[in-house]
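Just below sit the structures, each encoded as structure tokens.
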Structure P
Amino acid sequence: MNMFIPLSVPNLKGNELKYVSEAIESEWVSTGGEFINKFEKSIADYLGVKSAVACQSGTAGLHLALRVLGVGENDEVIVPTLTFIAAVNPVTYMGANPVFMDCDDSLCMDMEKVKMFCETSCEFVNGNLVNKITGRKVKAILIVHVFGNMANLEVAIDIAQKYNLKVIEDATEALGTYYTEGKYNGKYAGTIGDMGIYSFNGNKIITTGGGGMLVSNDINLLDKAKYLSTQAKDDAVNFIHNDIGYNYRMTNLQAAVGLAQLEQLETFIEIKKRNFHLYKDQIADIMGLTLLNFNTDIRPNYWFYSLYIKAEEYGHNKQELIELLSKNNIQTRPIWGLIHLQKPYQICQTFKIEKALLYSDNILNIPCSSNLSTSDVLRVVTILKKGQKGRD
């Protein structure tokens, strides 16, 4: 039996054990300790932002961002339908309403359709963008940088400035991705909007086991987020709380792992880049399969690889290929079920969703860990070739 090739697992071969041991020896294992401060500063320095706030998850970070940016009950937030549901659930935590947008060929939100929605379905009244169908105020655009690609922030920021909208960047999949040309040349995903959020879940490019980070160049926003993430303590000695807070702070043990992971981030990106191009070269001659490219105006982090399947040419559809690879001990996954089709969100407004339907039906994510070997990649490709029409 061939060894199992997982989809995406951590690479823990750096200083993780050393730093965690130091944290344990210090006896600071919970939500206080120097590793949290060091991790926050190291992330901020890497990204070139003023500061950062560590939290328990990317989802918690999104919740905090929406709250400190003033999104409230009965407001609306423009969101993508092609993403993991955790990107949208925090909108409902706030009592707000998502409006679902299509993706473009980058798999990220189609900003031209966002622009069209604002121009045709809304009106700008007294400094507020108002949805003509619902009568509700649109307060923010929540943008997800899908699989390490990067959405069109130039258009997004122009829209936001024109209509007085907040921009929240869900960069949970895009730590290390940055623009290489254009107005925001050199700027990292997550650092251009009002607030950016990262995730350190076990399958992300770096991990803390579970955890997240908020970044911004607005210190006041980050101070409020940190205050809320630690149960809104106004007087920690006498237990005075003047607001409703959350238990959202990252632990020192998690931060110790994260600091060691961050030291290896650029190495991980280089490995993932190498494997992406190896896959791409090997898959190029398989009829019916295409490995989707990343945008040409960015340095991506190559987090996830997206295999587009034309079943009529290849000979197997997405589900059949998942099963074929699984039988050969290779883990894959389909892209997410579109959120506007999920039971809790079927009543929500959508706008011209077309490409997301096509990509959702035909994309498969293939193994992409930063510890994936060349032989692993070639073994995956061998099975893909065996599955081609006429070669079963």
Structure Q
Amino acid sequence: MATPERRFTPTALGAAIGTLLLVAGAVIGPIVWGDAAAADSVSERLQSASAAHPFGTDELGRDIFARVMTATRLSLLLALGATAISMVGGIVFGLVGAVLPRYPRMGLMGLLDILLAFPWLLLVLFITVIWGASAVGAMLAIGLAGIPSLARLVYNLASSISGRDFVRAARVVGVGPAGNLWRHVLPNIANPLLVNAAAAASVTLLSFAGLSFLGLGVQAPEYDWGRMLQEGNLRIYINPLAALGPGIAIVLAGLVFTMLSEAAAKTPGSGLRAVTDHAVAAVAGSSSRRRSISRKAAPVAVVSERSSIAEITGLNVEFPTPEGSTVKCVRDVDLSIARGEVVGIVGESGSGKSLTAMALAGLLEPPAVVTSTTHVFDDLDLSGTLAATDRARLGVELGMVFQDPLTSLNP
């Protein structure tokens, strides 16, 4: 099966390299530089940048570069933890709002709109005061404050998907709200959620640094990039690198998250347009042979021995006219579809494509007059009256795909 071409852009390359460096720094940073970051040396206190100490030393003689590298793990874990809280909360509230009845949905969305009316930073500071000035409190504050905006985004995306025909069709065959959300809605909004998650991680990282800089985040003896930025800012005119070092780390990590979001947004194979391209490529590269509707084909003998999943022969569809005569719209059509085969009915407008497919599916009702020599689906003979159990089986096994399949099928 053919797959869409994937273009490896410079943004994706930079995001991949940056992500690997961040992961490596978070894993090996405390192992390689942990001892140097904790080693006190009064004789080397407050030194400027040098070959031995690239960012200088602090008031206890600890190497600032080693502390920046060691703080990578805590800084990233806190940022990703807050992002996870925002994403999980936003997805839950957004999806629940999309399936609630009218008035509970209006109440939930009204509450989210009220929270969105508050400045984001003010909401973060308010929650921080409740949880206390600590690393965990700051993570909860930033994570909870990010839920309303993401919930509103998820609600809008889910609502647009929930109105599509393929979701309505799933409801008709008995798929419940939870099943629809899990199987049909969530997969089709995953790409914009991934993009927003990467962008939110960048904002969260900067927010954490800001809270720690204000003394509302990580507390001593622990330290992250924001707390180190606060300590270095006190003597920025004496040793600028004491503040620039953690500042550079914050900017580079935020840039990597931003590049990740851009790379995710431009990745082929994500989103509805790319799914359409994938479907076209798959059809073009599949092994299914082209079949045309033939006239007066030799009928296959016994239903139980058929290799085809659906077959109709000698199909005629007529409609009565006001004058009392009839108009034959489909004349002597034979169509057979083998198991695993893809057959497309192609023709100009008014040639009888939809009537042929609807007749095969048994969807034409009076005043249409449908006659055929053979009309079977799997082991069911559709030319006669079906039992209730067989009709129920047809409701979940046989369906009609019209000329706009993207609205009828799950992308």
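Only the coordinates and a few stated rules stand behind these numbers; no lab work does. Source: prediction; values computed, not measured. Cβ atoms are built from the backbone, for glycine too; each structure is taken alone.
Structural remarks
- Structures P, Q were compared on distance in nm of label points 7 Å out along Cα→Cβ at positions 333 and 357, and the highest value belongs to P.
- Which of P, Q yields 16 [relative contact order in percent (Cα under 8 Å, 6 or more apart), calculated]: Q
- Origin of the derived value -18000 (helix-only ellipticity at 222 nm (-39500 (n - 2.57) for each DSSP H run of 4 or more, over all residues; to 500); candidates P, Q): Q
- If mean count of other Cβ atoms within 10 Å over residues 77-84 is computed and equals 21.5, the structure in P, Q: Q
- Each of the structures P, Q was assessed by volume of the Cα convex hull per residue in Å³; the largest value belongs to Q.
- Structure responsible for 0.8, with distance in nm of label points 7 Å out along Cα→Cβ at positions 173 and 189 calculated and labels P, Q on offer: P
- Each of P, Q could give percent of Cα pairs over 18 Å apart, for residues 61-108 alone, but the derived value 56 comes from Q.
- Entry that produces 1.0 once distance in nm of label points 7 Å out along Cα→Cβ at positions 213 and 229 is calculated, selected from P, Q: P
- At a computed 1.60 (Rg/Rh (Cα atoms, Kirkwood Rh), for residues 221-308 alone), which of P, Q: Q
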